[in-house]
Structure 1
């Protein structure tokens, strides 16, 4: 069976894998697979792990925070803000879970900071309004 190329592009780096025989990813409708000579496909990948195998039988896993996949002419390109590729599925899944927890914590901190700024602005506007009303 002939293979196809897979290219991951993210941030400032990219990686290419040749002789891939099977790619498995997931979008909002569920998991799907791509084999050589597949029809042209465009998909929005969901947060999680994708996987692919080459002609040597080596499975690789890609941890993605989502991304866009395009397959055409036996070339698959995945564009994501960032990605991590490795052969240890469990380690990547753990890393993905830790990244998600850290992002949730960062979002919570940003929301708390914005709420503090909002309250400070309201207090300042209130003080300015009171100072202007006494003239």
Structure 2
């Protein structure tokens, strides 16, 4: 039985096609989610009175954590759905780096595995390691 993840079965071109499809699918999916949330936002708050633009009134806190976003999505609130689309858009290039890492591991290219691990680590640190003020 052949190894499924061998160099003979998984060429560079196949990995590039997969990563390209993943990027296209991620951007398309996030666009559809944001479009759905935007249309829902117009339906839910399109008939509200216009705000007073002479005064600045900030937004309430919320939709900053994954749980708040998920609660907004499950409650079918437009802002939660739009925020989910933004999260999917942010996750798309991170998944691209992860799949590139897997491709380099399959190819046994140690230099690029190291470089990709550094890039992925920096991105993860910058996303999850921020200071909470």
Structure 3
């Protein structure tokens, strides 16, 4: 069981761990020990996440979201399988917690008079700079 917040916890059946050999340097250890962890979270089937949080999680997950609605997190930075397992679970918890936060609604405001004047003054200056760049032609 993985606790995200006081209200949301992920059950053990939603999480699957698969251990593989890690890539990269590490000498003989890398060829012998399956220390990398692939944590799979069945997000689409999870009864503990509200639908809006699932949608945000899908957007946050990006390429880690599979076609069947699972989120896959791979951790292989540590030499120890236990530390990789902890890191994968921590990254999953962070991602799910971030998806539970509702984004703040943007309140449309009008630009201030000063900002409008500054914008128009900057456009005028820019136009003058471009006008000075032009080669003097025959205006006759």
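Quick note: the coordinates plus some simple rules give every number you see, no bench work behind them. All of these numbers come straight from a predicted model, not from anything done at the bench. Cβ atoms are built from the backbone, for glycine too; each structure is taken alone.
FRET efficiency 1/(1 + (r/R0)^6) of positions 70 and 118 (r between Cβ atoms, R0 = 41 Å, to 0.05) was computed and gave 0.50; which structure, 1, 2, 3, did it come from? This figure was derived from 1.
Comparing percent of Cα pairs over 15 Å apart, for residues 22-77 alone across structures 1, 2, 3, which is largest? It would help to have the intermediate numbers written out before the result.
Working: 1: 45; 2: 68; 3: 56.
Comparing 1, 2, 3 by percent of Cα pairs over 15 Å apart, for residues 22-77 alone, the maximum is at 2.
Cα extents along the principal axes in Å computed as 65, 33, 25: which structure among 1, 2, 3? Answer by label: 2.
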